[in-house]
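As structure tokens, here come the structures.
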Structure 1
Amino acid sequence: MRTRLLTIFLPAALVAGAFAATAASANGVTPTVWLCKPGLASNPCTSSAKTTLIKPNGAQVTEPSRARAKQPIDCFYVYPTVSQQMTANSNLQITSAETGVAMAQASRFNAKCRVFAPMYRQLTLAALFGQAAGTPDRDLAYNDVKSAWAEYLAKYNKGRGVVLIGHSQGSFTLTKLIAEQIDQRTSVRRKIVSALLIGGGVVVPKGKDVGGSFKKIAACRKTNQVGCVVGYNTFSQQPPADSRFGRTLEPGKEILCANPAALKRGATGKAKVLIPTSQLGFGGTPLAPTPWVAMNDLYKTKCVSGGGASWLQANDIASASDQRPRFGAPLGATWGLHIVDVNIVLGNLVELVDSQSAAWRKR
């Protein structure tokens, strides 16, 4: 019997605890508060990667732990909308909302890169759903990320390649950062291994890979291609006309879809699901004894378009007797599989970063 999987990146409590508060320096500039950075005493991006592989018959195999290899490149991660503060913009307090999503989306990349993730005064969930006190300030959120990027380049990069990773609000914020601070600057652009702008809105001319949001940075279509962008929005069926993702009002343009499981245009690939065990709802009973669950041969993904939308189609390929859970759309059809945009192909994304890292260093 098939069961439905509900995944959600939000903690039960509004604020589980604050570890870093907003502070202003003497010149009025807010210093960067790092959620993840090498050397932090408490770093969700270096959490355990112990994983249980769940097979179609429900059998579980604990995968052997592997020593972390040398991290020759960096990753700069901007998290999605998770703040449960009731103001329109969050402050810079680190709560379980931010640590939870960083663990779920960014920590697996730590095997391939040093992960840097700034806190930023993002638009909160309350602002997203029209329940916040005050007026949302998108520039405030963006300027925090821009300042953190400048600090990363000045203090920590030291000529290393870097992968930009964002989801949802994080992806939209990084898209603006790339357009304004990277795309037209050759010296900075050459540092970019790739940009994983997931669940966002990278715009390209229809049928093209570059020329919309970015003038120089094109879609990734090969695993050894560098300086390119992967972008997609995941649905299990054609997005409705009022969908939040996969659509643009710009004439002659479409939302980029580059399938991390098979980058070549029109290709289909098998998704390698990686998801924290804590995100699996089974009545309080853990599905596995490890922090992570892996599931293969459960979905195939392919970039498709229709009805004025373009999206990453995730098709269930398991048999009717397959006992593993499936992903649903708890936020409704207009959101699709947005909540699991990253985790449904996280194994593919980590492998892609490994391949692109090798290609960037060889170049």
Structure 2
Amino acid sequence: MDSMERVDIRSLTFGELTEQVRVMGLPAYRAGQIFQWLHGKQAVSFEDMTNLPEALRLQLKERYELVVLGKADVRVSSIDGTRKYLFALPDGNVIESVLMRYRHGNSVCISSQVGCRMGCRFCASTLDGLERNLRPSEMLEQVYRIIQDTGERVSNVVVMGSGEPLDNYDSLLRFIGLVTDGRGLGISQRNITVSTCGLVPQMHKLAEEKLQITLALSLHAADDDTRRQLMPVANRYPLREVLDACDIYFQKTGRRLTFEYSLVRGVNDSPADADALAGLLKGRHGHVNLIPVNPIRERNYVQSERKTVDAFKNHLEKNGINVTIRREMGRDIQGACGQLRRSYLTAPQRSV
């Protein structure tokens, strides 16, 4: 192995890369060329960087690690063309990403951690706990490999796959900086959504960054008791604190929030629940995304019936709450968070 630890070059900001180029004694314009290969053209090797001298390519190979994800599995929904990817990381772990095609453009949902430690009861991502955080390069690579695999542009990125993004705060911020950099993909901050189960200190910190991203709060209940039953994180941060953090986020950024609400039959889908939710969100700047819960084998939660979902939505609308029912994407290909990874990890024998 090399005597020095190789730097993860795809995780470097343009400023950091420029500094590396300077230290190597190279002309400044090389930073732009390398950055373009890494993020504009999504190169998979230093050999690809054909407008760099061969000696420089060799030098880069010695000094830097170029993270590239391998495709372990891909499933395509016959219902809506949603593509679910299982990517292999350099250390042998696997993560999931999803490409969803909408009329307004392609949206990619990426993971921010291998596994998750938040323990939300209705999510398969968390069943085996947290393995590790993803590096910025590994978050970017999910988007890059999907672009390369489909040959299609991606206009929206949702950090809502496996993991709690705000539990991997520094990597998340670096990822946002890189994916929105005009020298790379240049995706607008307004087209990036980051979900959180409600880590209050990090929400306050994020508000101070004054980014133009959308923050989506996993709410899932309108009272603390029900929320604690569904989401262990609610034991640490009560609803009042979480919603205060949402209000501050709006004040600092001017960005309306999305409140995610997974409907679980007999748990949080009654008219009384709709009433409580309307009361909780009245006058707050945001909209509710109702999600019929994805049943997972390991838990006994069941989806609310369609008429219950519709009644819940109508109840909120009557109370002046902006609400949509999320279109289910990729149900036939284990489209929900953590399902494909878990079935891969628990398969009787894997020939990897």
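Worth pointing out:
- Structures 1, 2 were shown, and helix-only ellipticity at 222 nm (-39500 (n - 2.57) for each DSSP H run of 4 or more, over all residues; to 500) at -10000 was computed from 2.
- Test item: log10 I(q)/I(0) by the Debye sum over Cα atoms at q = 0.17, 0.20, 0.23, 0.25 Å⁻¹, for residues 36-123 alone calculated as -0.92, -1.07, -1.17, -1.23, pick one of 1, 2: 2
- Structure from which 20 was derived, relative contact order in percent (Cα under 8 Å, 6 or more apart), options 1, 2: 1
- Of the structures 1, 2, the one that 12.3, 37 was derived from, the read-out being Rg and Dmax of the Cα atoms in Å, for residues 212-291 alone: 2
- Structure responsible for 3.2, with distance in nm of label points 7 Å out along Cα→Cβ at positions 108 and 180 calculated and labels 1, 2 on offer: 1
- With distance in nm of label points 7 Å out along Cα→Cβ at positions 52 and 276 computed over the structures 1, 2, the top value is the one for 2, the highest of the group.
Bear in mind that the values in this text are calculations on the coordinates, not laboratory data. In this text, all values refer to a predicted model and were calculated from it rather than measured experimentally. Cβ atoms are built from the backbone, for glycine too; each structure is taken alone.
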